[in-house]
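The data blocks that follow each hold one structure.
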Structure I
Amino acid sequence: MTLPATMQRIGVKTPGAPEAMALENAPLPVPAAGQVLIRVEAAGVNRPDIQQRRGLYPPPPGASPILGLEVAGTVAALGPEVAGLREGDPVCALVNGGGYAAYAVAPSVQCLPWPDNFSAIQAAALPETFFTVWANLFGHGRLQAGETVLVHGGTSGIGTTAIALAQAFGAHVIATAGSDEKCAACEKLGARAINYHTQDFVAETLRLTEGRGVDVVLDMVAGPYLSRNLHCLARDGRLVVIAVQGGTQDPEFNILPVMLKRLTITGSTLRPRTTAEKGAIAAALHEKVWPLLNAGKCAPIIHATFPLGQAPAAHTLLESGAHVGKIVLTLPP
């Protein structure tokens, strides 16, 4: 395959507002051992991108400084020591950075095939949220069929994915959202919904579970939610924290409910994990989740798409919180 000498990508001139992003020309990245070069057709937009744009979430050592953590496209070139992939294969990939570009490199073990009948846009909406939800809700959270999970931020990309996967594996879902319209969207996806602006989510969770509480809480707020989450959990429940949008401290936190109800508090971040760890998550997804996607039993919710050059508008929409599901950047095929 003949490759161009340069490509377009989104650069950030100075950390700050969405307008700090702009198209620029740059050389193509070169895949190292175990990596592939992907000609990008679509790239997902995620909250870590916003934090990095603001200068608050630096990429790990060795990762591309360019924004973007998930892409879909076709394999354009193979680095040394890559097996199982060929030029032209359609893949989606969790990348360590560099997704907002016409070409991106990804470890081959972090690549997955497009599910049957998926477009590039749908495939690009999978890696970041599906890796995160699988590792946390089903890994750390040990969610099982028949159990009930409380998902905070039910209309976010993570939230809609958690609702879909939890139900696909036989669990029951309660979700919080910030408006009646968003609650209706959660209910349309199959969850029971709580408007956290007009209802006490602790009281409502206990009411909906007839006083028992839920088995797992998937939380991306932290801060003042930490102590409240403990009261939502049933005996032997698990609290899984995946983001700290509400801060890292909760002055009301009390360890006693943890002891009395034998609770587990855990959490993780995805980007700093090793390639081997991310590869293991990818392999588990391919085995357990991709058959569901191929069968049409679950799919990502796409709220909006923007051409790559309109990345500032995509970030503005994500920051507004007005979306339901994923926002995706597109490039010419």
Structure II
Amino acid sequence: MTAPIASKAQPLRRQLLLATACTLFGATALAQAPSPDFPTHPIRMVVTFPPGGSADAVVRMLVPRLNEKLGQQVVVDNRPGAGGNVGLSLVAKAPADGYTLGLGAAGALTANVNLYAQMPFDPVKDFKPVGMVAATPFVIVGHPSVPARTLPELIALAKAKPGTLSMGHGGNGTAMHLSTALFAQMADVKLIEVPYRGSGPAALDALAGQVQLALVDLPASLQQIKAGKLIAFAVTSAQRVPMLPDVPTVAEAGLPGYDSTGWFGVVAPAGTPAPIVARLNAEINAALGDEQIKAAMRNLGAEPAPSSTEAFEAYIRSETKKWAKVIQVANIRLD
């Protein structure tokens, strides 16, 4: 008698499980489905840099255009600290609804995971890349007293006098620090690396002769280079920059394959619905395509870098792998 009861119970159990699964699936789909009129209230953009810097300035150039196209205010919330970890940890913990975004850079999104023993977030698992915003090439500059005028001459000088040339950069763990380490590794030279709190102080000390060399961003050094007060040996990007068309790249000047730029882009919390990410990506790219915005960004030394979400995600992964090797060879730790 037990067999018929079991045979009747099995279909009933399957029906209950199916009904439960459908209910759960429906609830999940509803929770993830974006509002057709997104956004319906202001969007918070957490910027991992202090006010006044080039990244903050670029974001604020985009905001009026985004406000217009999205129909809601994009509110900039500056949260610098710990190489970007402070601001992005807030984004990682925010609801995945498109109303909290983060502007992160190479450090927090690719390098910090290998610089810090403990991280407040997983840069791969905790974020959904929305899109790249801009790239900021660096330049290797020197005081006029340095007895070299080209990068090959500078490398030869560093080899002849190992451990005597000082090179300032924008701070431990920054893209400028890692770019300096990559240069030293590829050139096979030993430098005295001097960290500063940003490009500005490093460029000023190179100008004053307190350090002989500096690897800094363009806004901090462009005026002094054009005035002949600093020697520009090479730019760190793969291509020459429009502001310094006569200055070769590091790769052109003797280190083939060298390519290092600062960059920053927008990320959302992991799980943000794909239609919302696609809308945000489209509006950011459209703003980056505006001729007035492009000109203003380039005046700051930043190159607009629109991208798809897929391309940005792939770039983050490739940069993480690249800098992991540089950090390991240089034995750089920040805690």
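No lab work stands behind these numbers, since they all come straight from the coordinates. Please read all numbers here as calculations on a predicted model, not as lab measurements. Cβ atoms are built from the backbone, for glycine too; each structure is taken alone.
A few notes on this one:
- For 26.1 (mean count of other Cβ atoms within 10 Å over residues 42-49, calculated) the corresponding structure among I, II: I
- Structures I, II were compared on mean count of other Cβ atoms within 10 Å over residues 82-89, and the highest value belongs to II.
- FRET efficiency 1/(1 + (r/R0)^6) of positions 242 and 274 (r between Cβ atoms, R0 = 30 Å, to 0.05) derived as 0.25 - corresponding label from I, II: II
- Here helix-only ellipticity at 222 nm (-39500 (n - 2.57) for each DSSP H run of 4 or more, over all residues; to 500) was derived from just one of the structures I, II, and that gives -14000; the source is II.
- Cα Rg over 2.2 N^0.38 Å derived as 0.99 - corresponding label from I, II: I
- For 3.5 (distance in nm of label points 7 Å out along Cα→Cβ at positions 58 and 322, calculated) the corresponding structure among I, II: I
- Computed over structures I, II, relative contact order in percent (Cα under 8 Å, 6 or more apart) reaches its largest value in II.
- Comparing distance in nm of label points 7 Å out along Cα→Cβ at positions 130 and 146 across structures I, II, the highest figure comes from II.
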